[in-house]
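The structures come next, written out as structure tokens.
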Structure 1
Amino acid sequence: MVENKERIALYTVIKLKIIELIKTGKYKADDQLPTEIEFCEKYNVSRTTVRLALQQLELEGFVKKIQGKGTFVSSEKIQTPITQKIQSFSEQMKGRNAESKVIEFELIPADEAIAHILNIEENDPVIKLVRIRFAEKEPLQYHTSYIPWKIAPGLSKEECTGSGSLFELLNTKYNVDISEGIESIELTLTDEAVSNYLNVPLNSPAFLSESKTFDKKNNIIEYAQIITRGDRTKFMIKQTY
């Protein structure tokens, strides 16, 4: 019987034991885990306890369930650096195969909220660009951008598809001198649409980033909302003393 001297929920104890086995290499990426019954026998706990532990491990991105096959160890989470320098998605992926698929590209009138954020007049034309960002062909981000039309009047859907940087495109084609950006990150849960695009269960934990990017004249050139899978991402900060 698993000892639980600190009176932590028993499924949490089992979860932590499995995490330790993954981190020490006993179970490696893509290895199939023992069945629920085998875990029950190994730790002398109920099947409900094991099931709760595995559900938590799946939510936290340590394991993945494949229908009809079993539970497998997930690949290592993608480390995304938090830096003072504005980076493209490809730069953040550090050499991983990164690409974008445009799922929405339209010219819309700015509503009151978007007009206020972009510091433009209500009903001014705005490019709404929604992309799915992939890393190693796996959907990782649901990225929505709002760009004042006057910033990039000839921007096309085709130019925003693939592995190229939107900011580099704005700089080279539209002479936009990007200066700085402000970004906030908080926790969120995926809704039905985002869950379908990112291939995760409804209400999966995720990171919501909101950013404003400015040019050298302090004009806002883009407002973005980015939902990143919590099960496949961890943010890294380099600190100095």
Structure 2
Amino acid sequence: MNRPRLAIAGLTACSGCQLTLMNCEEELPLIAGKFAIDYFPMGESIAEPEGLYDAAIVEGAVSTPEDHALLFKLRNTSRLLVAFGTCALFGGVAAMNNASADRAEMLARVYGRSASEISSFQPGPFEKFVSVDFAITGCPPEKPDLLALLGALLAGTLPPAPCYPVCTECRSRENLCLLLERNQFCLGPVIQGGCNARCPATGIACEGCRGPVREANVAQELELLLERNFGRDEIERRLSRFTPEWNYGQRR
């Protein structure tokens, strides 16, 4: 039986999502035996993707012509394209100032005199450029989510995607509600679960790194935060940290 052929790549990102695979230390020998990982620049020196892939697992936002070209090539040569991580799904940190800052000015601040040599545009998620077959959210994604994807690929299918907020996991762990009982700036009601409420369980309010849960009641979350004397500008700034675009009037 031929092993499924994988491409694993990163665009504009910190490479933390790809490190999720490298952190599967105990499982790596099994993964290497079950899959042919034929394009993985972080793990080996291969300059360009070649041939056809059963799946391409790609992280990062699209912000340069090089990003755009690589994404299109992997889309065209892969049976399945997986958006891997919050940046790939929503734009992430790279895109958080898209609406409030001039791109040329930002490049000048970062690169100084060499800014004119940098070819870049406003970072965006994959769905603005290509069709996506499956997505794993997280900053970085959870190791069990990646392993579930790989296991499903071996079975010729895709794993079910969770559709519940972080609050559900908080309640299952019997955590104190940081938003309602401690008046903290917690985004758990509108953020995709799957992290087992790791931060709220240690008393740290959810910052939204997994992006919005499906059918989030954003308007209600906005009202709750305003009632607790958080300013509208601060709310929008913190919501946009990982997901630049929200519909603040959205109700379920």
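In table form, for the structure just shown:
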quantity: Structure from which 1.14 was derived, Rg/Rh (Cα atoms, Kirkwood Rh), for residues 58-137 alone, options 1, 2; calculated: 1
quantity: Answer label among 1, 2 for the case where helix-only ellipticity at 222 nm (-39500 (n - 2.57) for each DSSP H run of 4 or more, over all residues; to 500), calculated from the coordinates, equals -7000; calculated: 1
quantity: Which of 1, 2 leads on distance in nm of label points 7 Å out along Cα→Cβ at positions 26 and 186, largest value; calculated: 1
quantity: Structures 1, 2, by Rg/Rh (Cα atoms, Kirkwood Rh): label with the highest value; calculated: 1
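No lab work stands behind these numbers, since they all come straight from the coordinates. Nothing here was measured: the structure is a model prediction, and the numbers come from that model. Cβ atoms are built from the backbone, for glycine too; each structure is taken alone.
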